[in-house]
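The structures considered in this document are given below.
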Structure I
Amino acid sequence: MVTSMESNLLSTYYIDKDHPDIIRFAGLVCKGLTDDLDKALGLYYAVRDEIGYNPYVIESAKSAMRASGILKKGEGFCVAKAVLLTACVRSQGIPARLGFADVKNHLNTQKLREIMGTDIFVWHGYSQIYLNGKWVKATPAFDLNLCQNFNVRPLEFDGINDSIFHPFDTRGNKHMEYLIDHGSFSDLPWERIMAAYIKAYPRYFEILDRKPRDFSAEALEEKG
């Protein structure tokens, strides 16, 4: 019988921690590291900054949400990056799971806001990592380059304190507010999340022929 903690170490369809690419990526990041805290920190910053944040790449296909595929693509939105971080952390034998919340984002771009029809992001995703006897939240969504383009402080992670979005940007403007907590999950509830996305953002998914967009460049253009 699999215990609750053991379920946070398993390889799943989405959190495919045993995939060779995940093992290779995490292994390179953690090379020479022996402490779980150091490994978690290294993996957090690797996923945060080496995998670009792009909210224009949400796909309904289950295969698009596998950690190994997200790593290969090199970009993803908040949930995708949380899935990847969770898989990488589990590959090192450290328990990790997913957390979700509805958030109000005050630094959205005008173009994305028009497509979404709101500045509320439902089922925003982050990772929870078990370190030193407790669960710690880690949000690797916004990469350093995007933060600079948005005038947002990059979100740091020390493995001790919860790392969620700063409420203010570098100019003191209100940034992100957490509205509803959906709880923690040992695996990705993708069908449930997609149903919520389609209901909240019908226009986003109606634009099936949308061309690839560079969200970071878009932020720089609007905020620059």
Structure II
Amino acid sequence: MLACLLLAALPLAADEAFPLGQAVECLPSLRDPAQSYAIYLPSGYVTGRRWPILYAFDPRGRGINPVLLFREAAEKHGWIVVGSNNARNGPWKDIYEAVWAVWEDTHARLRIDDARVFAAGFSGGARVATGLARILSIRPAGVIACGAGLAEWLEPADIAGIPWFGTAGKEDFNLKEMRGLERDLKRLGSPCQLRVFAGGHSWPPASLALEAADWLEAGKTAAPQPSD
């Protein structure tokens, strides 16, 4: 929190000089300093072009967790990675406000390629990530859903056509739900993949996070492969 308070006192402007190749744990929003996010800019980031971005959501609002998890993908694919510190399991009104805050703030400060917006989340955050299309009225380039499927106000058809990469631990209590969503997406002919790892209800290991990013970047639209 101290880091947030210190940063909030600094002058703020578009195309600020953020550290490259380093995770920043708490960056306050320009409009509302009570909203903040963690951020990782790839070491090759420059302001002369637009960059893909991954918006990530942790169920406890620990934005640094997915930022660190996907930093290898950020370097490999040139992704900006941001993790909301306010979007956590709770009322959807609060989640909507947090999503809009990080969307508006990143667009005010960074060069973003809106054709290459990705979303990721774990548990309740996965439900936010899969709902990003409706929340923001955009079409994400892909979703990485970890340990949970859809929000209660979504159906599989609502995300049909959006590449979906799911992960779940073998002992995850939501694994059955994830398998069911994968089957539904396959029936719809929607590009999807589910990877199961040794573990429980958690973010996936870093190697699987990179595999998910690789799969999305490859633009796989062929018939979905069998899950593990």
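Rule-based calculations on the coordinates, nothing more; no lab input. None of these values were measured; they are calculated from a predicted model. Cβ atoms are built from the backbone, for glycine too; each structure is taken alone.
Matching task: 23 is the computed value of relative contact order in percent (Cα under 8 Å, 6 or more apart). Pick the structure from I, II. Don't skip to the end; give the middle numbers.
On the way: I: 23; II: 15.
The structure behind it is I.
Kindly point out which one of I, II the value 2.5 was derived from, the read-out being distance in nm of label points 7 Å out along Cα→Cβ at positions 112 and 128.
That value comes from structure I.
Rank structures I, II by mean count of other Cβ atoms within 10 Å over residues 56-63 and report only the one at the top, that is, the highest.
Top value of mean count of other Cβ atoms within 10 Å over residues 56-63, among I, II, belongs to structure II.
One of I, II was used to compute FRET efficiency 1/(1 + (r/R0)^6) of positions 176 and 192 (r between Cβ atoms, R0 = 25 Å, to 0.05), and the result was 0.65. Which label is that? Let's see the in-between values first.
Numbers: I: 0.65; II: 0.95.
The structure behind it is I.
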